[in-house]
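Every read-out reported here was derived from the displayed coordinates using simple, explicitly stated rules and does not represent laboratory data. Bear in mind that the values here come from a model prediction, so they are computed numbers and not experimental data. Cβ atoms are built from the backbone, for glycine too; each structure is taken alone.
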Structure P
Amino acid sequence: MTDQAQQIAPPGPMDSDWFWLDQADHRAWLKRQSESQLTFFAASMQPGPGFCLLGHDGTPLPTKEQELHTTTRLVHSYSLGVLQGHQGAKDIVDHGMAYLASHHKDTVHGGYVWALTDDEISDDRKLAYGHVFVLLAASSAKMAGHPDADALLADITGILDRHYWEEDAGLLCDEWNRDWTPFSTYRGMNANMHAVEAMLTAVEATGETVFLDRAARILDFFTRQIAPKENWRLPEHYTQDWQIDRNYAGNHMFRPAGTTPGHSFELGRLTLQHWDLMGRPETDAPQVARRLIEQALHDAWLPEGGFAYTLNFDGTVADGSRFWWPVTEAIGAIATLIALDRRTEDETWYRRLWHFANATFIDHDQGGWFPAIDEEGAPTSSIFLGKPDIYHSLQACIFPLSGRLSRMIVPPS
């Protein structure tokens, strides 16, 4: 590990009267980290259609399956790279936009299929989770000036309107078969949370207020109706009529049982982003965001460092696995709190999180972030193959660099 890689900010006591986000050395380190992520994951683009997953050393993994969220997150991330002036980012956006149109897009029934293997459909479900990432990719691509972004935005907006948005509930349903026949009655927070992320990006890309209004309804349900009754923890799973399903235990990666504190960080940050885009009205949004974020910090930070993956409904640890993405989301959430209101306790967390990430998750030798660490803090493989994506680690650098509650755009240096 080089001294430059280790040096995340000028040394200073925790009770210093300055904040890392104001320090040129720390901001330069964040910029180098974002560039490192964009450089490492560029190897995801191989000759031929689509992308590949990367091993810890950055070489392609033998698995041939490509899921919709992988394609769309690469489009989104490298659109941010275009906006930062990263060399080669435009080519990756072009590659991903082409693959969405030629392979993920269902030309028979409409919508976007979840997974392909060797460019043939291997999972034809129509998941809200995947479709909201199409909206995120289209919105970011539009901000990056991609010529096909408007068409993709129009297509995905129509699909979300017709098949997923439930006006009475003010929320998205979750999943269909390929032909839009019912797949299940499951309802969940994760797809809706990422819908808010995508909708707020769409607002910034298009100015269309319908996205802002719908994001408000989703946020209201989870952060004002559910969270206060659940001691500011957020149950993940719901029945068809949006009652908490406390017995649900599905896919361990996307639908783990109980509550997921990393999602509280995301929803807290998104609450502030929505409030900012609304013009910072006189509401309790800053207080709500802080309650969500602080409860997750309190519940999930482990004695050995890092966050527990899942919690029981009473806040006790259910799964103590330590993954990279909750740390990245906490960094983004705390940076947003600092951008709004400079508090020493937030700065303490911000420094703690970056010190921990720098010492455990960031691969300073080969690039990227390790997705998981074991009990000794060493990199390990568990439910994630290789280094699964750039999305979380890039945004951990860009949110602090932007210095704003909304928009992740960082001007080219």
Structure Q
Amino acid sequence: MPRVTAPLTDTFVRQVKHSGGSSDDKHRDGGGLYLQVAPAGGKYWRLDYRYAGKRKTLAVGVYPAVTLAQARKKREQARELLAQDIDPGVTKQAEKVAKRSSAANTFEAIAREFYETKRSGWSGSYAEKWIGRMEKDLFPPLGRMALADITAPLLLAQLRRVEKRGAKETAHTLRQTTGQVFRYGIQTGRCERNPVADLQGALEPLTVKHMAAVLEPAKAGELLRAIEGYTGQPITRAALQLSALLFQRPGNIRAMEWTWVDFDRALLTIPAQAMKRTIHGKVNGRPHFVPLAPQAVAVLQELQTLTGHGRYVFPGLRTRERPMSDNTVNAALRRMGFTSEEMSAHGFRAMARTLMVERMPGVSADVIEAQLAHGKSGPLGAAYDRAEFMEQRRRMMNEWAGYLDKLRAGGEVISLRA
């Protein structure tokens, strides 16, 4: 096919094929602009020009993404730069760098960068929730925006969309996590201020809802009698009994392993990595000790005949390779007639703490908190988690078990002396 010198037409550019030779065909349009047709069929706009005495070639674009008219416009822009003694090739490279920098400074890019720097110190579940909320609610509308361009009104508009679907707690959480991203952006020089601070009080207030729990002695006695008469799975009944006797977190109860149980010392030792702690605390922290009252030992000994040959004290019904479902205890409570507003698996902790403080005078609140595995601040820190305080814990746990026996029997509800 004969090569066209100039000017080109839209029809020619659309229909032209490669001539069949081994090299690219060049069809010139004038002013240094030409269409380069490769043997494979690709069509590329190129511009030859001279700058500082050297011949250079500028890639203008690929046809048909860049039309003939657009290629000619870019040629004129390049000639204007040359008239100002500016190299259009250098200008194009600078624009590429600016675009890459802009892409790296978007809200999503910086949020993901922050996430990667922090995730190794977060628990797996927290990390998954952190990035999951961002991907669902903030990346779609704001992810491509430069961090510095996001204002308080823009962010508030998105958070209110989350509120409107009824996820008020998520909206507040997103406000906090977005603040983390902006603080990281300031630290790394990608923005100068944090607009999240301007949203203080802008969201609907949260109504804190405490875990449902039985807090009255008479009602607690009713609950304990219902557990004693539970007609479901004996393993579930044992989980209910130990939830009341040990008042540990539901996750630690259901995932309890036989290797944690020491019958000779009447002691349950929950490894640090199984506790609700930071990654650092799981790796470097001490285990959590739970003294076992005789009543708790009796429950475990009876249960050992059923599940003692496996790993878990409370194995799942479908497979013994996994612990029971996290909803098993709650489902059992509903079956016994206790609604979700009255009692929950987590409520055994609140029940123990409340009744101990109100009905067992002389028991140190600090020892109760330590047995609940609540972290403490200050110079004492985790001192109450040390083995030398086990005597106070053991005495308290034995008293508590005896008090539960009295409530279950329906006897006179009186305060016990430590």
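A value of 12 for relative contact order in percent (Cα under 8 Å, 6 or more apart), calculated from one of P, Q, originates in structure Q. Ranked by volume of the Cα convex hull per residue in Å³, structures P, Q are topped by Q, which has the highest value. Taking mean projected area of the Cα convex hull in nm², for residues 326-389 alone from the coordinates of each of P, Q, which one would give 6.1? The correct label is Q. With distance in nm of label points 7 Å out along Cα→Cβ at positions 46 and 118 computed over the structures P, Q, the top value is the one for Q, the highest of the group. Taking distance in nm of label points 7 Å out along Cα→Cβ at positions 62 and 262 as the criterion, the largest value within structures P, Q is that of Q.
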